[in-house]
1. Computing Cα Rg over 2.2 N^0.38 Å gives 1.55 for which of P, Q, R?
2. Can you spot which of P, Q, R the value -26500 was calculated from, given it is helix-only ellipticity at 222 nm (-39500 (n - 2.57) for each DSSP H run of 4 or more, over all residues; to 500)?
3. Quick check for you: by relative contact order in percent (Cα under 8 Å, 6 or more apart), which of P, Q, R is greatest?
Structure P
Amino acid sequence: MPRGAKPGKLHPNWRGGRIISNGYVLIYSPFHPRARSGYVFEHILILEKAFKRSITKNEHIHHLNGKRHDNSLGNLLLFKSKEGHHAYENRLKAFKECGHFDWQKCCFCHKYDITTNLIIRPSRSCHKVCENAYYKALYCSKKELARRSKVTAD
């Protein structure tokens, strides 16, 4: 800390220890284990008080109405992991776009479909027809590139 600077409440520019950053409300709490530069997300503090325990770094908090500054207890949902939060977000997005929670998006045609009509891979989901068309176009373009380079070499 610079010489003569006063921390927290003693500083002349102190505004109560509540700031907004990237839409999130942060509260000045320098001794909290999750504090960054002395500030902690308000939603973490609210859930810790409600559950009477610390929120771990693996746990993720979701704002149900999408408003990061709305930290009312009824608007916060706690997930045990990032993966669980991500799965929830994907299902919610599918429901908003097609009306079905359990449908997934084809990575090639970008249309939602029931999982029995898709090939499910660890990194993506796609229709068999879409995947075949993609690889056929890819193979043909590679063949065409090879043919063109052969013609220019002659």
Structure Q
Amino acid sequence: MLRKLTKIGAYLLLACGAIISIAIIAFALYFWFVYPEATPSAKVIVPILFFLIAIVIIIVTISVFETMTETVILEDEFEKFDSRYLPDEKYFFYAKNYFKSYIIDNEFRDIIENKKFPLLNTNPNGDVYRKLPPELRTLIPEYIKDNISLNQFMA
């Protein structure tokens, strides 16, 4: 249910950002064509400022939308893993964080894949790795390699 609400929220955010941007652009055009008392410099500067504000709103909205969408995809993928392998409840939190970190954090993934385990002491996800049992430490990367395309998470 929460994922559906997050998806709906992401699309509503995107729609609101588009509507606000369109309204700002419409106001800029209104100012340009209808406001006769404005000085020539104001007729140039004000619409440009409004267009820039609209562009910033669109960029921020898209960025937040992509982040929310990525979060939903990660949750879905971990739920599939969880339903298939059912990690022990005492390791659930660590397994979920390890799963997400392995997908998102290139440095962490490189450490695990190349067995550079001493570097885990300086990586923020090293503690999560250490608290997992050895079978989950190997099972999660294997599952990800076999079932998830990492390209969709590359920035």
Structure R
Amino acid sequence: MKSIVSGQSPNLILGTVVGLLAALVGAGIWAAVTALTQYQIGFMAVGVGFLVGFAVRITGKGHEPIFGVVGAVLALLGCVVGNYLMGAWFFAANTGVPYSQLLLPNISFVVEVLTATFTPMDLLFYAIAAYCGFRYSFVPAAAPGSVQKREPRRSA
């Protein structure tokens, strides 16, 4: 079914795939900024949420709330991956273990890193990131009674 506003069919699968890529890119940027500044910047999580939300919105073109749910989940995933990459970088820097060895870790190490780097403030930033991921992942439907822009009729 084509969207009335955009004229294109919604594509949840494409929106999800591109949203996942955006979450991973956002996580990588977050980790890189943390590594360069030597400081964990929590509001980077909000940036991950915006990035994921707009990626899902632009490629998914959906109006249904499921697009928002996908955006919120992927934003949270991006935040967790970003926190892990950041924590793994600090671990590598302090122990001499090559960072590349920590990119494919076992689950217990991931849990250990995430637990060690977690602060209660992370919950606030995760919540805002999830909200951004939800809010910006679907194209809002036109308000009832609003006038939609239509193509002019062409005369023959």
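1. Computed on structure Q.
2. Attributed to the structure labelled Q.
3. Sorting by relative contact order in percent (Cα under 8 Å, 6 or more apart) in descending order puts R first.
Throughout, read-outs are computed from the coordinates displayed, never taken from laboratory work. Only a predicted model underlies this, so the values are computations on that prediction, with no experimental measurement involved.
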